[in-house]
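The next part holds the structures, each set out as structure tokens.
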Structure 1
Amino acid sequence: MTTLRKLINLCEADLSDTANATWTAVDIEQWIRDGISDYSSHFPQVSSQTIAAAAAYQYDLATDFIDVISVEYPQSQVPPEFLERKSRFDYDFYGRSGYYDILQLDSASAPQLITSEKLGAGSNIFVYYRASHDSSILIGAALTVPDPHIPIIRNYIIWRAAVQLKANEESSPTSNSSLLMSQYAVNVDRARRAYVDSLAKAVFAHSRSGRVSWSDRAEETTRIY
């Protein structure tokens, strides 16, 4: 697996700026973290969480939670037993067994698992879910983004670097600013297209593999930007 440090070095080489004369290592590192967060919306990890059931309706979900795949309760039954998702606003949600819903207020609040009844203590709830990749890892840690998809993150950084150059010229125009602005705008558009294309190709390849993808169609990726 590629470490964050190695990816920073690769991106500096992509930008022909290994000495950080134009872009700081701090900026590049932050763009990588931003790129990982964006990547997660297209290619989330699959993770799981075991929750101890209690006499309650709400349970905290993991901070990397994006979307639910399944909720098994009670855990380890043979065959397994699953709760069915149902809106908690339905008149017949509460007081009935076998249902759950997910509460996600905003990015600052922990997501919650809502059950339609108070579950029995001593049993476990097993939540299988799509999770974001860790964008807050230490500099020497390995990324959870698979190596074949590292070029997607590198394309994202090239795009962000081009955007920064254009923004710098806009804030402090030079004597030949009109010509530079035109070229910077072309560079930004080219870099953005390269990033979006790499995402779309990866989504298409992922869907062809027969695995479940967060985005089912490549077109959905391109409409985001």
Structure 2
Amino acid sequence: MDAGRPAMAVIFANGEIVNYTAASGLVQPGDFLVAADGGLRHLQVLNLRPNLLIGDLDSVTAEDVAVLQTAGVEIKRFPVEKNWTDLELALLAVIEAGWRTIRVAGGLGGRLDQTLGNLFLLMLPGRVRPGLEYPGGLGLDLRLDDGREEVWLVRSPTIVNGCAGDVVSLLPLNGPASGIFTQGLQYPLDHEILYPEHTRGISNVMLGHQAEISIEKGQLLCIHTRKNIPRAE
């Protein structure tokens, strides 16, 4: 991560982190750290203290909660029977707090239903919640990133920063995505259409340190896998 980048909110979910050394690079001084319930375990491995612990807290111990309370950490507890996952509650909390650059670590792997739900949460900034409006996700940069893979939703021109040989996959959501144009990828797209029932957009390869993606209609799930980061430290 760039040491000169602006502060952002980093949420640790209770999914898998395959490389803690790489994941530690997501966090810089000044970042707002959030433990989404059992995501606290990842912060503990990294010897980091959250600014906020949120969720139904069924995946943390009473001792963990007591230690954080003593340290002055904000704790928001919700009922176990609720309509939102702990990660969705965490995302809403940081958006309401005014954060516009958000990274989610530990949001991939583990239970398939949870992973799919986490991926679909990337569409959250494009919706309007009563009392909280952020139409089209204007100014919001939300990504799932475990240090090895980063995933985000492409609705407008975007740049992928990485290395030659990194894998970039583009998957359309909610129907076909059209007018897709790419630069810096081994298999270029020139104002073309990708369909969700076909796999053409999977496993493209970066030719250098940057690739560009633009889209005219629809939305793409962009999955960037960094080749130089192993699955374990």
**Winner on volume of the Cα convex hull per residue in Å³, for residues 10-97 alone once structures 1, 2 are ranked, highest first** = 1
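Using distance in nm of label points 7 Å out along Cα→Cβ at positions 18 and 90 as the calculated read-out, with 6.1 as its value, let me know the right label among 1, 2.
Comparing all candidates, it corresponds to 1.
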**Item:** When relative contact order in percent (Cα under 8 Å, 6 or more apart) is computed for each of 1, 2, the largest belongs to
**Value:** 1
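Could you figure out which one of 1, 2 the value -4500 for helix-only ellipticity at 222 nm (-39500 (n - 2.57) for each DSSP H run of 4 or more, over all residues; to 500) was computed from?
2
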**mean count of other Cβ atoms within 10 Å over residues 34-41 - structure with the largest value, from 1, 2** = 2
**Asked** When Cα Rg over 2.2 N^0.38 Å is calculated, the result is 1.03; to which of the structures 1, 2 does this value belong?
**Response** 2
**Value 11.8, calculated as mean count of other Cβ atoms within 10 Å over residues 106-113, assigned to which of 1, 2** = 1
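Only the coordinates and a few stated rules stand behind these numbers; no lab work does. Keep in mind the model is a prediction, meaning the values are calculated, not measured. Cβ atoms are built from the backbone, for glycine too; each structure is taken alone.
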